[in-house]
1. Given structures P, Q, which gives the highest value for distance in nm of label points 7 Å out along Cα→Cβ at positions 10 and 50?
2. If we compute FRET efficiency 1/(1 + (r/R0)^6) of positions 58 and 90 (r between Cβ atoms, R0 = 41 Å, to 0.05) for structures P, Q, which one ends up with the highest value?
3. Given a computed value of 50 for percent of Cα pairs over 17 Å apart, which structure among P, Q does it belong to?
4. If helix-only ellipticity at 222 nm (-39500 (n - 2.57) for each DSSP H run of 4 or more, over all residues; to 500) comes out at -10500 when worked out from the coordinates, which of P, Q was used?
Structure P
Amino acid sequence: MSQLAIRCHPRGPVTTTEVDDWLHAEVERLREQAPHAALRVLRLSQAFPSGEADVGWLIELDPAGGAPPLDEEGVAQILRDLRLLGLQPTLFKNGADC
């Protein structure tokens, strides 16, 4: 399986704390299913003269030589969930099966 990254930008008014909590809980759930995989959630921000602004999140999924943490249905499900949370997910793949 290839490495996956999902960039998530808010497309409407979403509560940053609630989304952040949900993303971390979802990654923990995936870690339990695939303990060998490297899974990360990163909060993205941008520096402005008036201060930093949150611009979204990045979820990284790397099988790390083991079974993938998500199959195609799992990827589709997490993308649907992210849209329901008010985010605009963009999927990036890197690997032999791209």
Structure Q
Amino acid sequence: MAENLSEHFRIAARDFCEKEAAANLLEQTKSSVLAQLMTKQGDIPVNRAEQIVKAGEDWQAFIASMVEARKVANVAKLKLEYIRMLFSERQSAEANARAERRM
């Protein structure tokens, strides 16, 4: 990784924020999407409409996209933490080198 870890961190942090926002949006709209799909079922009991929707491909696809978005956000977070660890390791190595030079 290049010398400028702070720039890598900035880029990774921005990437994580965007992916985290996308995952959160899907999670926060889950009940709204469910309600919309249930409404499309027509004038039937709510529990029956919910059962039909949750058994359907549209709901399964929505859940799969929500889980995938969370996975992508988690991977971006891991990249961010990796850069943070590299920075910490570099600081420690530099501190050790300074201590050795003083001896």
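Read-outs: derived from the displayed coordinates by stated rules, not from any lab. Model, not experiment: these values are computed from the prediction. Cβ atoms are built from the backbone, for glycine too; each structure is taken alone.
1. Biggest value here belongs to Q.
2. P
3. It must be structure P, since only it matches.
4. This value belongs to structure P.
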